[in-house]
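What follows draws every value from the coordinates through simple rules; no lab data is involved. Because the structure is predicted, anything quoted here is derived from the model rather than measured. Cβ atoms are built from the backbone, for glycine too; each structure is taken alone.
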Structure P
Amino acid sequence: MLISDKGFYSEASVLELGKDRKTGLHYIIPLRRNSSLIDYTGIEQGNRKAFEGYFLFEKRAIWYYKYEIAEGNLKGKNITVFLDERLRAEEEKDYLSRIEKNDTAMLDNFFEIQHRMGTIAVITDLDKSGERIYNLLKSRVEIEIMFDAFKNVLNADKTYMRDDYQIEGWMFINFIALVFYYRLYKILADNSLLKRYTPNDVLIHLSRIYKLKIQNEWITSEIPKKTRVILEKLNIPIT
């Protein structure tokens, strides 16, 4: 599976990848938003019925539609267009904020490109659901997500270590923590629970389970109901 960024796309690349299916190499290639291959008609209509459907990704709705390229050298190739409303709102706010600070003449350009905001379009040879294609595409940014988890979940962006031995121990512990973090991510993915929970959500709930020492005996504290529900869905023990 080749999952690239926008800079990789070219007509020649797609045709080359499609030459020999014996290699088994499939591809998902994002397109630049101004690509002539993208049909924004469904979004311009402003009617969700123009979409094939939606799915939930990390607690937000992603709408999508698919179509085949009708003409040219890439005729028959599949395009999938995704719309993330939260991303769209953020991009609109950012763009309009820059207009206020700089040049109100940019407003005309905003009206021309507004339907592109919050969208991701890909060309792919996969005969999979929109949700599956989107999840595969998002797996490309796992490195960035890992650094985000490293800084914001593990709070490991500052060391406060004083010598090489301490920094080596600190890095080793955080490496082990990341391994556990991604094991948890995989469990959520395998159980189709990423649409409802993030690894951080689960960690917060699990942090409410305590070990108590009473008369030299360690016992597990009472587990809150929401935490028990999550444990049952994940099918994992607490020890």
Structure Q
Amino acid sequence: MTPITTDTLLQTFLVFCRVGACLMLMPGFSSPRVPQQIRLLIAFSATLALTPFVLPTFGNVVSNPDLGTMLRMIVAETMTGSLIGLMARFFFLALQTIGTAMATASGLGQMPGLPIDEGEASAPFVTLITLTASTLMFVTNQHAEVIRALAGSYSRIAPGTAFEAQAGLIQLADRASDTFYLALRIGSPFMIYGVIVNLSIGLMNKLVPQIPVYFISLPFVIAGGLFLLYFTGPEALRLFITAFSSWLANG
């Protein structure tokens, strides 16, 4: 049993800095639909659950620190947690970006929407994709993998280690590149569909300029986009959640 001392309380607070900063940016947990009190309670509960397992990694790191050392460690732990949460958020930001492009290619980009999953309103097509991805995160127990990944981060980034901004920026750039490449793979059928449809409409407009081809063809473009979503949506979401779970497992 771990005795409760001033060092133990300080170590617990440092764990809370990393966990709280990560969950503040982690998709699902950071949704505006989750009240702030609930988010704080989740972060505090996760901290209490992780602390007994990660305390041995602290050693004598925070034994009687001065004010400057304590502030440096608080900033380092907060930045480390924010880095983990931001890399996870890149997955959903990339999905939201490609969802907007998919909606535009399907003729659904101009439809008004409501701020359901995010703080800002987006097209219903985009909201459907991002909200389903967030639901899959919890249905497939990836929220538990987030806590496991946080526990594993202490073996890679030891407590008290100074935050390296250059290394963090390199990781963010690599993660942004990988996630947007993944998003391009997910949205590639819609990009091809948009090129073919717009080329066909343009040719018909040139051949029959007397007929407003664009307005007549819009319902067929939307119907084709919905059919394409019906056939490719499950595989696209499976590809997304597989990549996200693989990142959580392997870092």
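Annotations
- For -12000 (helix-only ellipticity at 222 nm (-39500 (n - 2.57) for each DSSP H run of 4 or more, over all residues; to 500), calculated) the corresponding structure among P, Q: P
- Source structure of the calculated read-out (relative contact order in percent (Cα under 8 Å, 6 or more apart), 24) within P, Q: Q.
- Label whose coordinates, when Rg and Dmax of the Cα atoms in Å is calculated, return 23.0, 79 (choices P, Q): P
- Here the criterion is distance in nm of label points 7 Å out along Cα→Cβ at positions 127 and 175, and among P, Q the highest value is seen for P.
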